[in-house]
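The structures come next, written out as structure tokens.
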Structure P
Amino acid sequence: MAPRKAVRLSLRKPTHAVCVAGVEMLVDIYNDVPRDAETFGVSGSSEVEVIMIYDPARVRKPTGKDHWPLDANVDVALSVDRASTELNDLKVKVSYFGQQEGRALGHSKLYLTCVDVSLDVDTGRTGKVKRGRGNKNAWRWGPGGYGAILLVNCDKDNQKSTEPDLRDGQLRTLASLQDMSPMVLSFEGPDELFDRHKLVLKAPVSDLERVRVFCARGGNSLSNYKQVLGPEHLSYEVERQPGEQEIWFYVEGLAFPDADFSGMVSLSVSLVDTGGLLEVPLFTDTVAFRVAPWIMTPNTQPPLELYVCSVMDAHGSNKQFLEDMAHLAMKANCKLVTCPRVDNRNDRWIQDEIEFGYIEAPHKSFPVVFDSPRNRGLKDFPYKKILGPDFGYVTREILSAGPSSLDSFGNLDVSPPVTVRGVKYPLGRILIGSSLPKNPGRRMAKVVRDFLKAQQVQAPVELYSDWLSVGHVDEFLSFVPTSDQKGFRLLLASPMACLKLFQEKRKEGHGEAVQFDGLKDKVKRTINEMLEDRHLQRDSLHVQSCIDWNREVLKRELGLAEADIVDIPQLFLLSGSYAEAFFPDMVNMVVLGEYLGIPKPFGPIINGRCCLEEKVRELLEPLGLRCVFIDDYLSYHRLLGEIHCGTNVRRRPFSFRWWNMEP
């Protein structure tokens, strides 16, 4: 009746077996039955619970003497709640009866030794390991979910190494244990049991490429922590000392979720009988982990560090820009980190090289820098200068063709938390620039897109950015935090808003006010000239149609209303078939809390003020924001980039814990 293997009993000699506390054991009472027997009864030690398994529709429970019919498929299971103190200290007897039930026709005897074996992890996500018997081998999302969490040990606690800790099969520093998840093996039972039994720890072969396990014997010596499972160790026979009831392990993650890896790994311990010709597993306890995803932080999260590069070119250094960034960071109470030329090799585009994020488990969280595959002057900076204690590193390389402009991380953004048609995205949604659906064109590399999708918690949305010369989403959109109930706004570059503003200024009599006032060696354009330029009008209509296509996607995929979007005046010109910003692209800003570092547009001066700056202030300052316009023309704009492209921000992680969502 029951599919599990049962212990066979014999009339001729007693049977000896090992059971596990809290785990039902089936007993085969039909293997050896006396002739003419019609019923049976079961008795045993007081610690043994006898469980009769039967179909109530076919079998009536006996009254009086517990004699059960042998011809009704009644099965017997046994359960013991506590471990034995000696071998064979629990007894069970099965008696068989004929038509005259007063005298038994025969007896089968079973001697049991009960052991208590349990492999436990932080299933409850409290930061501590607790003993448990249910749901350990499963993983469930949501606030009522369960299942342990594993961090990828991608930081570098070992300062003598040049590589992340996960690249080293040995434990080089005790600090690295904090990046791992604890696991406890508990055992109670007679020591003599191990004369013919053993405990074996193992994992599926595929999981051993993604996880390591260290056995901890305590103390402050690294020699007390030995790797027992991993790519080079497929199984481990537990070295249990006499009387030892608890052994601690530390589990190390080696790989992030990806296209070929769901993020789920499992570990198990088996109690194995070694006394026969073949080794037989008697019991297996399994625990499941999910590897913590890499999580991006949107502009709405408070800034912690502002990164910028010191560079030198034919026009001189960007010293003034660095000073402006230092002043902005001070206002925002944010630390400024300057990457010197020796480390950036005159590559100023730090936004394109890296994206900051973090990983989190109940017991530990630390930032992780995602290094793009662009591999230009800054390619060594994140690995050599950012990777360190409690600061991890991850990358994805393009193995076939070289990277395109769309593989830079100016083409990677993330929204604030949103709700879309009743579906909550408490960590926001990742935004990736691409070509139009089903159209040939530039796309971000598949290895990067696959990685981002596999994290599951920030379901990516592909936008259309291939209409731009550089092709990055940060050229036409940004998110800013607001002090109202919504909590944020989406900013979109808008040629139509810019032309409308210029038309208003012309009607007010300012048609001769000039764009690029204050810039040397730049042809000035009056408002009248710009409004009468057919090429500019044509290009603006084309660009607006591209942005409007994205506008509808963003509204649909982020659950936004028109009131959640602010149109920022901006003009673009086509260079060939691709668009470039006509004047410094104000949407391409750095967001430090309420302070916005916005590219100075050098717009027409009306009544002593730049009308473009005044319009942006009018749009954003009522939302609780402070606009700081910064000259990036020579150092960034003329090279087809702006402030956002030349800066990067590490932000505070979400207070919301990712495992409480339901992707």
Structure Q
Amino acid sequence: MASSQEPSIHDDDNEDESSELHACISEEALNALNEMRKGNLMCDAVVNVNDGSFNVHRAILSSCSSYFRALFTNSLSLEKQNVFIPDMRAAIMEEIINYAYMRKCDINPLNVHELLALADYVGMTGLVKQCKIILARMLTPKNCFGIMRFANFRFCDDLYKKARTFLLRHFTQVAARNEDILKIGLDDFLDIITDDMLNTRDEELVWKLCIKWIDYDVNDRQKHLPQLMQGVRLGLMTPKFFMDEVKDHPYVVKCVEARPLILETLSFLYELDMMRPNDKELVTPLIAIPRLPHEVMFAIGGWNGGTSKSAIETYDTRADRWVNIPTEDPAGPRAYHGTAVLGFKIYCVGGYNGVEYFNTCRVFDAVKKTWKEIAPMHSRRCYVSVAVLNGQIYAIGGYDGINRLNTVERYDPKSNQWSMITPMNMQRSDANACTLDGRIYATGGFNGQECLSTAEFYDPTNELWTPIPSMNHRRSGVSSVAYRNHIYVIGGFNGLARLSTGEKYDPETETWTFIQEMSHARSNFGLEIIDDMIFAIGGFNGIATIPHTECYVAETDEWMEATNLNVVRSALTANAVSGLPNIRDYIHQNRELLMEDRRQRMFPNIGAIAIADHFESADEEMYVEGSE
């Protein structure tokens, strides 16, 4: 779901150090030591700063600070020592001492930079670590560059890496809101715009930022235009933008050194437009090689030709290519299942393999590329709806092989247990569910007699399901996503035909509004948000299983075609996974051959295999909800 709030980053890899300490030292003991310090009981040193002094115990400070350990253990005197630390405020020293005694202190946006610097000065590595965690959580498009520079100055390589990754990932917002990026030098600016991980689907935005950077100090920076143009993927721009905004820009017209790159881009765009089947192999130049995505979409399982599929493909949004991933579940294939993402793990819930209706659940670790079994559900659930709320997975409704279900159960990954919760108001199999603003919305489905237009939401605060106004269309085999503060419900089967229509629900006005229709009618398909677009993937159109992928752009209310699936299937699931450390394992590898690949797809008779040649007839399709 898109959010109106600025994105931030959270460090999930580090446990609070105080919790580790409390495992061996009670909080009562820590408080007792701190109260002794405040009462000047058994203190054997005084720490002085410019505006205050503190009675302390040498052993306590020495236990967590290399500075104080060296200072106190090198002295031969047994008398109380007076220590003076210059350039430190009493308020900061108070927090450092609090941390030494309690392993916790008040770290906030106003003191975190100073506290980190002085904790580093006294060699208090635990406090430095906590300050870095706080700074990482504070990252926004407006401050990320400042935090990145601070981390670089303080030699905090891990914090620097997180801040830079945040900047690259949220480049669109950074370019729009962060003025600091206009103040940096040429080398630092080039380092950003040339990075393959710069997260933008529009190279036009990179060009506009380059112009803003030059405009900030035009007399000194205009001479750097040729170097900046080398960092922009000019071949990925629309021809109209390139001709209007780049080729004829006053800076470019005046720059002789820019002309070879302009000619190279013009030549490439011409070859792309005039592509023919008998042309020589087309090599993608550097100016047109896509950047790397920050998230990939996993399409898992499905149904085709009367059998379930175990295929896994990932979608590379930058290259517009599906990639076959050889990490199929060794437990076997499944279709009509549900999936959910927690971190870098994809949970597969329930489903059907052509013989058995599953209550089993499997989890795929996208970093380790391993599968494992987790606790089974209480009920078998095929055509199940799955959603994530507050770090827990909900399995909603479905079909157990005998009955359509209104029951719901919730999985806690910490305890590896499923528990039954309040059932829905209606039986729903082949429905869909998604989460918006702390609620789970279940829409459409089949109750055993008819396809449904009804919808309801679950609120965990009162543990109740509440009906909302019905959709405009009945929809079984439907898909839904939460996007831009609305619930988008798309496609499905109305009891007579597969639908290409979609509609969105506004929780504030409690109204449903139609959106532009898809190019392909479909039911039992994947639907997911990636690159701020809604992608519809595969499915069944009433006659055949289809491989078609298309994406919805909210700004223009239109659907655009994307590359077809490699494995034709319906009853699959689609999930986006962000920030994978091994993302290169899941993207299109030969990016320099993308243009040739495109030519072969345009002219399959030159050797490429047309993916869409293998549609399956309707009589091979599995039982479809609502058709009996």
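Just so you know, all these numbers are worked out from the coordinates, no wet-lab data involved. These numbers come from a predicted model, not from an experiment. Cβ atoms are built from the backbone, for glycine too; each structure is taken alone.
Quick check: 0.20 is what I get for FRET efficiency 1/(1 + (r/R0)^6) of positions 153 and 529 (r between Cβ atoms, R0 = 30 Å, to 0.05), calculated from one of P, Q. Which structure matches? Mind showing how you got there, number by number?
Details: P: 0.00; Q: 0.20.
It was calculated from structure Q.
Can you spot which of P, Q the value 6.7 was calculated from, given it is distance in nm of label points 7 Å out along Cα→Cβ at positions 73 and 337?
The read-out was computed on structure P.
Now, a different point. Work out mean count of other Cβ atoms within 10 Å over residues 145-152 for each of structures P, Q, then name the structure with the largest result.
Details: P: 23.5; Q: 19.5.
Result for mean count of other Cβ atoms within 10 Å over residues 145-152 over P, Q: largest is P.
Still on this structure, I have one more. If we compute Cα Rg over 2.2 N^0.38 Å, for residues 89-232 alone for structures P, Q, which one ends up with the highest value? Walk me through the intermediate numbers first.
Working: P: 1.57; Q: 1.24.
Looking at the calculated values, the largest one is P.
For which of the structures P, Q does the calculation of helix-only ellipticity at 222 nm (-39500 (n - 2.57) for each DSSP H run of 4 or more, over all residues; to 500) return -7500? Walk me through the numbers before you get to the answer.
Numbers: P: -4000; Q: -7500.
Answer by label: Q.
May I pose another question? When Rg and Dmax of the Cα atoms in Å is computed for each of P, Q, which one produces 29.3, 93? Provide the component values of the computation, followed by the final result.
On the way: P: 34.2, 120; Q: 29.3, 93.
Derived from the structure labelled Q.
To test your reading of the models, identify which of P, Q gives 0.50 for FRET efficiency 1/(1 + (r/R0)^6) of positions 377 and 545 (r between Cβ atoms, R0 = 35 Å, to 0.05) when calculated. It would help to have the intermediate numbers written out before the result.
Details: P: 0.50; Q: 0.80.
Here the read-out was taken from P.
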